[in-house]
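So, here come the structures, one by one.
Where a number appears in this text, it was derived from the coordinates with a stated rule and is not lab data. None of these values were measured; they are calculated from a predicted model. Cβ atoms are built from the backbone, for glycine too; each structure is taken alone.
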Structure 1
Amino acid sequence: MARKIKEVFIEELLKGSLHPLLEYVQLDDTLNMELRGDEVTVYYRGGALLTIKQDTYNLYGLTEKYHKRISFLKPSIGNLEEYIPKAKHKIDVYINTVKNLLGEKDIQQQIARENNYSQNSLDTDYFVIDTEYQDLGRFDIVALRWDSKSSIRKLPKSFLPTITIFEVKQGYKSISNESGMVSHIEDFEEFRLTKDIEAFKMDMISVFNQKRRLRLIKGMNKYKEVTAVARDIDFVFLLANYKHDSSQLRTALDIIDDCKLIFANYMGYGLYTRNIVNKQQFIEKFL
């Protein structure tokens, strides 16, 4: 299923009954709104805080895992200022009492915030199109490389933005488990060779442009809409909070022929092209 939403859904968020929710998200940088084809979901720390269904525009709140079947306030456009803080607290409690199960999702949302709607977002080289993508494949982050140089932001004919998939791995235990680095590369290769890549790229272009219209990516409305992207898709590992004394990463890299990895820019989550290196460069720099 495509991730872009219908035009009438966009208009309802921009001008209709759902506008108070959109405005709330625009003003609260701890929230992240993602487009899901037939619904829109608002996330907090990687947890689904509420979902709006297409056509009916009904709002659905936290799933039972967050409140253990105890009666909890149902969201509505009229009670957002009451519901959202209480729902945030439920997610906080869940994260801190259920062994931090939202760890990587929380990091994904921090990356989206830093590159889409922080005070520095226009200075990074990537914009996050989608997190927790699940359609033609399963990817942590789908982003658009659009270098921050002013000459490139104006989309000269010689430059096409690049769809980039970032796979987030938190801690050393995530490197070689059943969903570790090697399996992710295999999954990406299967995706690249067997799926409708053009449909994927066009859908991601649509989602990016819709997010711009909704002002979920700050400051981008002054630039032209993206209508085409580069032919190839990049795949990059983002390793968060890795324990350097562990040998898991070196063992995994020894199995992999080559790959791309990104390192931090002075401790932040801003994504910059200059910080993306290949396997050998990463080994020489860090291992």
Structure 2
Amino acid sequence: MSRTVAQKTNLDGFPKAGELIEITGAHELEAMDRAALNVLYQHAHDSGRLADRDAEWELPMTALRPSKHESNDRIRDSLDRLMRVIVNVPFRDPKTGEPMILKTHLFDFFELSANEGTPAAVVRFGLPKKLQPILARSGNWGRIRAEVVCSMTSKYAIALYELIQLRANLDKCVDTIPIDRFRNLLGVPPNTYSRGNDFMRFVVEPAALEVNGLTDMGVKMELRRAKGPRSPIVAVSLAWWRKEGDDYRAALQERQRSKVGRMARLRGRVETVAD
């Protein structure tokens, strides 16, 4: 497979390296942070300078707003979290081929316009020097659409969507992932939602709801237990498929609607308000 940096952004999205999709340790990031990360990394990729170790990039601060209603304060908070979090990036040593883990920040720096309230306000950024070559030589990617990511409210949905996109072109359409790894890939905080019912209610169901309601892919997840229905969860079985026809059009239509009331619409709980 050719390198990720050789791929061009198209209608299916920008090619995001699998090493970046399958990071772990990102549980502190919120949905807005994950959306901003994709916008920033797409900008770096589309510049054609992702392999340039001295490259720096700049884009308007307004590009990081999921909606026009977001404030610059929220953008600053998001950039702070993106700078603060330390993630684990899987890669293979280019010399030995051995599997390795890089512990790194996601960005080297951010520079912000002092007067952030003007339309000309910008964000400048750089990528960590150890992370950049891993992404530049990657031969595995999933195509991520910024408008899909920015339409989501659940950080688990964003992570799930990216995992599916990474696997979308495989010969198989089912994957079983050990529960600890699945939690890490979705960014579930440690020691939370340890009970099966809570994990389904607060992680699996919201993630599946938005992926099924907003993306071009359908997904189904089943929890695998060690023995009986009350035994510990040991894995998650993940199945995916490409949408067609009415399902495809419904997702496109919902992405174009306001986020207000979206979860209720996806659950089919919209109420009509009388005059």
- Message: Quick check on the output: 20.4 is mean count of other Cβ atoms within 10 Å over residues 47-54, derived from one of 1, 2. Which one produced it?
- Response: 1
- Query: If we compute relative contact order in percent (Cα under 8 Å, 6 or more apart) for structures 1, 2, which one ends up with the highest value?
  - Reply: 2
- Note on the structure: If you rank structures 1, 2 by mean projected area of the Cα convex hull in nm², the highest one is 2
- Origin of the derived value 2.3 (distance in nm of label points 7 Å out along Cα→Cβ at positions 159 and 255; candidates 1, 2): 2
- Suppose you compute log10 I(q)/I(0) by the Debye sum over Cα atoms at q = 0.16 Å⁻¹, for residues 143-230 alone for every structure in 1, 2: which one lands on -0.65? 2
